[in-house]
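Below, each structure is written out as C-alpha cells.
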Structure P
C-alpha cells in the first residue's frame with residue numbers, strides 16, 4: 001500500500017459502492033453528504049471490527065479502514081478547501097476532522113500513532129482557521145503517513 005489511490009481497491013464491497021456514489025455525483029452538496037455516509041460507514045466498521053478485538057483484526061475490514069479513512073480525509077479536505085459556500089465548507093471540514101480522529105483512534109489501537117501526531121495537529125488547527133489554503137496538501141501528507149504506519 002503506497003498511497004490512498006493505490007490501496008483503495010483493497011477495501012470491501014460496501015465501501016467501494018459508497019465511493020462510487022461519491023465519485024459519480026457532480027453536485028457539491030450531495031458529494032458532502034456522500035462523504036458523510038462514507039465516514040459513518042468507516043466509524044461503524046471500526047466499532048464492529050476493532051473496538052474490542054484488535055488482535056483479531058485482519059483482512060478486508062481492516063484494509064477498508066486503513067485505506068478508506070485516508071481517502072475520506074483527502075476528499076473532504078478538497079471539498080473544504082474548494083467550497084465558496086460557508087455551510088458546505090464547514091460540513092466538509094467537520095467530516096475531515098471526524099475522519100482524522102478516527103484515524104488517530106485506529107493508529108493508537110495498534111500503538112502506531114507517533115508518526116502522524118504532528119500532521120494531525122496541523123490539520124485540526126488549519127481546518128479551524130479562516131484561511132484553509134493548503135489543507136488538501138496537508139491531508140494528502142497525513143493520508144500517506146497513515147497508510148505507511150500499517151505496511
Structure Q
C-alpha cells in the first residue's frame with residue numbers, strides 16, 4: 001500500500017481493487033453505491049490521485065456496482081493522522097466531511113485503503129448518514145493495528 005500511496009504504483013490499485021470487488025460481489029446485499037474516502041485538496045494535488053478512488057473504481061467495475069467520487073468531499077483540511085492518538089484522530093476528523101444530498105435513500109459502501117482506528121470511516125459515515133444515506137458500510141484493503 002505504501003508503494004501505491006506514496007510512490008504512485010497505480011497497477012497495485014488494480015490488484016487490490018479487484019480483490020475488494022470480488023469480496024463485494026460475494027455479498028448478498030442489494031447493490032450499494034461505492035464512495036471513496038476523499039483526500040484533502042492539498043494532498044490530492046501533491047499525490048496526483050486519490051488511492052481510495054482508484055480502488056473504488058476498479059472494485060465497482062469488477063463487482064458491477066456503481067461508484068462515485070462526487071458524493072463525499074473534505075470540508076476542511078486535517079492534519080495527517082499517522083502520529084495522532086486514537087482520541088486526537090476522532091477530534092481531528094470531526095466535521096471534516098460533507099456529503100451530497102444525492103446519497104439520500106442510498107446504501108453506501110465507503111471505500112478506503114487502510115483502517116487503523118476507524119476514525120476516518122466513522123467521520124465519513126456520519127456525514128453520509130446526515131445527508132440521508134440509509135446504510136453505510138466500510139470496505140478497506142488493509143487493517144493495521146493501532147498502538148499509542
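Only the coordinates and a few stated rules stand behind these numbers; no lab work does. Just so we're clear, the structure is a prediction, and the values are computed from it rather than from any experiment. Cβ atoms are built from the backbone, for glycine too; each structure is taken alone.
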Origin of the value 30, where relative contact order in percent (Cα under 8 Å, 6 or more apart) was derived from one of P, Q: P
Identity of the structure behind -24500 (criterion: helix-only ellipticity at 222 nm (-39500 (n - 2.57) for each DSSP H run of 4 or more, over all residues; to 500), calculated), options P, Q: P
For mean count of other Cβ atoms within 10 Å over residues 69-76 computed as 16.6, the structure of P, Q it came from: Q
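One of P, Q was used to compute distance in nm of label points 7 Å out along Cα→Cβ at positions 77 and 101, and the answer was 3.0. Which one was it?
Among P, Q, the structure yielding 3.0 for distance in nm of label points 7 Å out along Cα→Cβ at positions 77 and 101 is Q.
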